[in-house]
Structure 1
C-alpha cells in the first residue's frame, strides 16, 4: 500500500476537493473534483467533542459555516446542523460538513486516491491521530490508496504505528533547514510545503534523498509547469480544472 499510493498519484491533486469551484471539504467539492477529471484530492480531518472524525480545515467553524466556535467543542449532531455551503454560494445552501466515513465513500466511488491531512487541535495531537487511525482501520477499503499527512510529527508517528502500511507525508509551510531530520522523525515518505518557498535546488535535494515532494497551493499554470519541470511529484491546487486543461 505504501508503494501503491505514489504509483497511482497523479501530478495534479485537488485541494480540499476542488475548493476554487465548490465549498471546501464538502461532498459537493469532492464530487466537483471528480466531475472535472481530478484523480486525487487532499482533505482535512479533525475530531468532534463526541469523538467523531469530520472533514474540516479550520479549528473553528466560523469561516466556512453559519456557526461559531471550535470543532472540538461541538458534537457531531451540532456539526451536521451547520450550513457549510452558503458562504461560498447560495447554490450550495444546506451543504453539510461530511464525516470521514462519508468522504471515504465518495472518494472510493469516483476511484480517486486520497491525501488525508490530520488537523489536531493543540494538545490533542495523539488523541486525534488515534481516533482517525481507528476509524481508518475499521472503514478504509483495501483498494483505496491513501496518504496520511500532517504538520505535526507526533500525530504522524502515532497514526503510523497504527497503520504502518500507509505512507506518510510531513507538511511545512517553508522548507526547514533540518527537513531531513524531521522527515526521519516522522517516518515520512514525502515532504509537502508551500510552493512560494520551493526552489529547483530544494526539489533536487529532497528527491536525491529518496523522498517524494508535493507542493501547495498552486493556482497559476505557469508556476505549476515550472514546479513540475523541476521534478516535484505533485501540485495541490484549488482549481484542478485549470491544471488539467
Structure 2
C-alpha cells in the first residue's frame, strides 16, 4: 500500500521507523526544506508541502491508500494553518474518492476541556474554550464529516507527548518556581512508544471513530511535577487557584479493541 505521513516530525518519524510492513511505500511530508535530507534516511520519498497547498495535497492523496496526519505547529499562532487548513485541503481532496482510503488524525485530549477533574470518555462533551482548543475541535469535525463508504476516518486523541528528547523530567524543570494553576488537576500523558504502536495498530485494524490514546495513570500536576522537582531538589511550582480542573481521560475504549 501507499501511505502518506503528513507532518513527519517527532511522532511521524517514529512511525516511519517502526512501520512493520516494509512493502508499504511511505511518503513523508515536511514544511521545511532543511529537513528533507534527514527524512530521506528514513524513507526514499519526501515532499515539501504545506497543508494549505490544496493542489499539491490533492496530488499526494490521489496516489495514496492511507494517510496519517500528525503535523504540529511551530508556534501557538499557527494552529489554524497547521490543523484546520490542512484538514480542509485533505478532505476536499477526498470528496470524490472512488476507491477506499483510510485516514488517521492525531488530535489532542486538550479538546476535552475542563470537567473539574472528572474521569471522561470519548462520549463526553468537548469543553475546550481557548481559541486554539476551538480550532482543534473544528479540525476533528472537519475530518469526521469526510467519512463515506470510500473513506474511513480514525481520530486518536493524545495526551502530553513524551519520549527520547522530550522527557517529563525536563518539563518539570521548566515548571520549577513558576506560578501555575491546577495543582490537583489530573494529567494525561502518551509516551512515544505507546503512540507509534497505537497508530500502527489502528491502521492495521482500520479502526474508525474517536479514541483516547493515553496511559492508564493520571497523577495530579502536583503529584507528578511537584514530586519530580522535590527529587531534583528544585523549588516546586507556586500553585494558585483554581486548584482543580481538567479531566482524567479514559483509554478504555481503545484498549477494548484488543490493543496491548
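Taking distance in nm of label points 7 Å out along Cα→Cβ at positions 35 and 187 as the quantity of interest, name the structure among 1, 2 where it is greatest.
Biggest value here belongs to 1.
If helix-only ellipticity at 222 nm (-39500 (n - 2.57) for each DSSP H run of 4 or more, over all residues; to 500) is calculated from each of 1, 2, which structure is the one that comes out at -8000?
Derived from 2, not from the others.
Which structure, out of 1, 2, was Cα extents along the principal axes in Å, for residues 11-154 alone calculated from, if the result is 47, 36, 30? Spell out each step's value before the answer.
Numbers: 1: 38, 36, 24; 2: 47, 36, 30.
Of the options listed, only 2 reproduces it.
When volume of the Cα convex hull per residue in Å³ is computed for each of 1, 2, which one produces 131? Please list the in-between numbers first.
On the way: 1: 113; 2: 131.
That value comes from structure 2.
Comparing distance in nm of label points 7 Å out along Cα→Cβ at positions 51 and 195 across structures 1, 2, which is largest?
1
From 1, 2, which structure was P(r) over Cα pairs in 5 Å bins from 0, in percent, for residues 115-226 alone = 2, 9, 16, 20, 20, 17, 9, 4, 2, 1, 0 calculated on?
That value comes from structure 2.
Between 1, 2, which one scores greatest on FRET efficiency 1/(1 + (r/R0)^6) of positions 83 and 211 (r between Cβ atoms, R0 = 30 Å, to 0.05)?
Structure 2 gives the largest value of FRET efficiency 1/(1 + (r/R0)^6) of positions 83 and 211 (r between Cβ atoms, R0 = 30 Å, to 0.05) among 1, 2.
Thinking of 1, 2, which structure, once mean count of other Cβ atoms within 10 Å over residues 19-26 is computed, gives back 24.1?
Of the structures listed, the value fits 1.
Just checking, which of 1, 2 has the largest value of distance in nm of label points 7 Å out along Cα→Cβ at positions 107 and 179?
On the way: 1: 2.4; 2: 3.4.
Ranking 1, 2 on distance in nm of label points 7 Å out along Cα→Cβ at positions 107 and 179, first place is 2.
No lab work stands behind these numbers, since they all come straight from the coordinates. Predicted model, so just to flag it, every value in this text is computed and none were measured. Cβ atoms are built from the backbone, for glycine too; each structure is taken alone.
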